[in-house]
Structure 1
Amino acid sequence: MWSSEVLNLGEGPLTHHLRNSLIWCDINNRRMYERFFDSEDTKMFELPVMPSALGIIDQQRVLVATELDFRVFDLDSGESRVHVPFPIDEALRANDGRVHPSGAFWIGTMAKDGRSKPGLIWRLMNGELTPLIQDVQVPNSICFAEDGSYAYYTDTPERTIWKVPTDPETGAITGAKTPFVVFPDDLKGGPDGSVVDGQGNLWNARWGGSAVDVYNKTGDRIETYKLPAMQPTCPSFIGENLDRVITTTASVGLNSLTEFDGTVLEITSGIVGRREPIVRL
């Protein structure tokens, strides 16, 4: 266990290489957390809205995707300001997202009850918000090839991770999607958040499956890390050398909790990740 704060819906872990810290969200409790790699203390931020995904602006600030908007958040003062509002209603919220190597921020939105398909995946670039993918129920697994030539994403209930070509300079979609991983019927759980490591392998948190799976560039599962928590949500590489792996988890909806459900768990792997890009406001 890397951090013992119990999260209702942990999401959006971001390794901030300019601060040597990990920042993550608890969506339903409207909280963000930060812990520096040389400390065992965790700082909590209370927000007026639901945060879900993060991007690095500079040493002091991050861009936070919330239920209503993208907002610039100062990690030193705890103050924030709205950068770009979402053109959506209060029945929706942001979910999974990540910054493309171009600096574009991809973010998925979904119904708060998760039951219908009004969701979208959006692209924020230089202050302009553009819809990319429509009719999504639970957008997840947003991550990218290191050169920005491909994006990955999933609609969790469909149990398929998709691969789609993107413009390395803008993060815009340039072609049709193709299946990257199709979950077999006998595989417990569904695809949640993902991150790509330094070798180009995709690490996927398997919600409801107590595992993080690793897929190579051709979509073959090459490793599975079993976890003591039922609902892992998104992995991230941490540490000054990005040579450690954690995953956020969730306790929401579980009738019986273990001491690990809703915490941030560390995985022993020996694999090295890569830095997250700086977002282009």
Structure 2
Amino acid sequence: MKAESRAEDVAVAEDYYDSDDADRFYFTIWGGEDIHVGLYETPGEAIAPASRRTVKRMASLMEAAGPDPRVIDLGAGYGGAARYLVTEAGARECVCVNISETQNKLNREKNEAAGLADRIDVLHGSFDDVPAKDESFDVVWSQDSFLHGADRKQIIAECARILKPGGRLIFTDILQTPDAPADKLQPIYDRIHLSSLGSIEFYDRVAGELGLQPGPREEMAPMLPLHYGRVREELTSRRAELKGIVSDDYADRMINGLGAWVEGGKAGWLSWGILCYDKP
């Protein structure tokens, strides 16, 4: 893919996540800590604990990379995972790379408040051109972020480049299934300005071409419609609270767009899960 096209995708994602509407939505509805798909124990569970459960499940897969791993989080959002990894999961340090400087600012403030600024570094950047040296991390971590990159082969190539031998790539992503109809996917793409989604088959093929070996994985497709259904419920039930915080137009578009994601998940057009690939 041409560099110009990749730059356009980066700009689209940056504009979206830096917008006041998006920032206030993710902070208010998701809680401003873990803004990713959650693992739910009950259908009505609150979003925040379910989202933190995903972080814990992924962190349990870091052991293969050795003790005291150096971690990089690509698409780190507000940095909730990074703070958990260095305080609860044994990470020596974590570098957060994120395209939204609005989110990065809050991430840095939270790290300072928690006394973790010396163990968590926050960098503005994209994950198809990671600002890191070759073979410099034991774990490359990402949650529901690679979908924003049109050139996902380049993203996985960057992950392979910065991983140390013996290191592990651990990520979640929203995936399309092989038989998903194109006309049904378009409303799903439109919600957050996507042009496509990855798939398990794609990631397996690309990782293999780059010399990465498959590690443990958990495909948990039912969590996707459950999560976005909960987000939609929260957004709908808290419209009065959000008045003046998030624009009516943004809220309406999100409610409609989230409905398409819930429909796609229930119909089997979308999937989600934790994937791992190891660097020999």
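At a glance:
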quantity: Structure with the greatest value (metric relative contact order in percent (Cα under 8 Å, 6 or more apart), set 1, 2); calculated: 2
quantity: Which entry (1, 2) yields the derived value 0 for helix-only ellipticity at 222 nm (-39500 (n - 2.57) for each DSSP H run of 4 or more, over all residues; to 500); calculated: 1
quantity: Which of 1, 2 leads on distance in nm of label points 7 Å out along Cα→Cβ at positions 142 and 206, largest value; calculated: 1
quantity: Structure with the greatest value (metric mean count of other Cβ atoms within 10 Å over residues 38-45, set 1, 2); calculated: 2
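Values in this text are rule-based calculations from the coordinates and carry no lab data. Keep in mind the model is a prediction, meaning the values are calculated, not measured. Cβ atoms are built from the backbone, for glycine too; each structure is taken alone.
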